[in-house]
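Some structures to go through are shown next.
What follows is calculated from the coordinates using simple rules that are stated; it is not laboratory data. In this text the structure is predicted, and so the values were computed from the model without any measurement. Cβ atoms are built from the backbone, for glycine too; each structure is taken alone.
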Structure P
Amino acid sequence: MKWYIAKCPTGAEQNAIRALQELLNKMHATELLSECFVPYHANKEKRNSKRSSMANYVFLRMDLTPKMHGIMNKVEIMSLMLDENLNPITTSDSEIEAMKAKIEAAKEIDDQSFSAGMVVKVLEAPFEDFSATIEKVDNEKQTATVSIPILGRQISVELPFKSIKRIND
């Protein structure tokens with residue numbers, strides 16, 4: 001089985017997958033599709049919402065047999081991406097795993113909510129392993145202004161969320 005890239009309307013990724021899976025069930029061909037992947041991340045603008053980091057794309061791990069190709073053609077809101085020779089575009093397992101890892105890393109950052117007064121650990125140089133206190137948070141820019149004690153003085157520095165970590169109480 002290979003990973004194929006399919007395109008569908010923005011926001012219709014899950015509907016396209018559902019339609020494909022229903023057709024596969026009807027045709028008794030579920031073994032042709034082993035996995036579907038939509039690269040989602042948390043949508044900061046809407047609480048408890050997700051959005052695709054690659055809008056319009058669905059990654060399908062499947063056997064593209066003539067039967068599967070016919071089933072794919074019946075899903076009106078999804079079509080396989082084609083190269084210049086009109087062959088379906090594939091991607092490697094390592095590229096999919098890298099995408100998943102990137103999304104998971106972003107999710108870990110998203111899961112950390114920061115607020116003024118919170119004590120954090122700095123993860124990157126030149127202040128790596130220093131403890132700092134958050135002065136203000138800019139969720140839009142994904143940064144926090146922190147106060148770091150250096151040589152008896154408090155130094156204010158703006159750092160991206162990925163450069164700080166909450167210290168568990």
Structure Q
Amino acid sequence: MSTQDHIFEGRIRDYEKELIKFYNDVGKIRGQNPKFSTMLGYMMIHGSLTQKELKELTGFSLATVSNTLNAMILMKNAIKKRIKGTNGFKYTFDLSQITVRSTSNKIEEFEKQINFYKLMVSKLKQEEYKDKEGQSMLLERLTQMLNFLSTWKELTEKTMKKLKEMQKQMRNENE
């Protein structure tokens with residue numbers, strides 16, 4: 001992948017761009033700023049990135065990257081960690097901050113995202129992409145996100161089922 005390990009090449013880069021478009025579409029539904037969604041997407045794909053790497057990937061100005069990262073940190077969507085032995089920082093998407101806001105819509109959203117990730121994983125597993133640079137790293141990240149979303153969906157469904165049972169029980173007790 002050359003000296004810029006965070007930049008994919010060829011068809012893998014096309015898939016990365018398709019993922020970013022997906023994150024932007026989901027962000028638009030949620031009312032998120034497209035720059036926020038784009039940066040969030042790259043951080044989810046790559047794990048951790050510096051401001052410079054985010055600038056190169058997104059094409060945004062360094063000021064835009066910096067301002068968006070500061071907002072993400074304030075909203076607890078990103079974690080900032082110093083790179084040992086330097087003055088630089090790596091920024092990571094904070095998965096622990098994902099919450100279930102509107103549960104019924106969330107389950108449907110989970111299903112859409114899971115299906116999208118499954119499609120991308122199956123495309124990347126095709127023989128023609130097995131030896132492409134970046135394929136294994138992107139496949140690993142997509143698989144991690146797929147597992148994470150599947151787990152959250154299952155937990156959300158179980159929580160909703162339990163809440164409905166509790167609501168029914170409370171109604172029966174009040175009658």
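If helix-only ellipticity at 222 nm (-39500 (n - 2.57) for each DSSP H run of 4 or more, over all residues; to 500) is computed to be -23000, which of P, Q is the source? Each step should come with its number before you reach the end.
On the way: P: -8000; Q: -23000.
The read-out was computed on structure Q.
Of structures P, Q, which gives 2.4 when distance in nm of label points 7 Å out along Cα→Cβ at positions 29 and 85 is computed from the coordinates? Comparing all candidates, it corresponds to P.
Looking across P, Q, the calculation of distance in nm of label points 7 Å out along Cα→Cβ at positions 141 and 157 that yields 1.6 traces back to P.
Please state which of the structures P, Q yields -0.39, -0.90, -1.12 when log10 I(q)/I(0) by the Debye sum over Cα atoms at q = 0.08, 0.16, 0.19 Å⁻¹ is computed from it. Could the numbers behind the result be given before it?
Values: P: -0.39, -0.90, -1.12; Q: -0.30, -1.02, -1.34.
This figure was derived from P.
If distance in nm of label points 7 Å out along Cα→Cβ at positions 37 and 61 is computed to be 0.7, which of P, Q is the source? Before the final figure, lay out the partial values.
Details: P: 0.7; Q: 2.3.
Computed on structure P.
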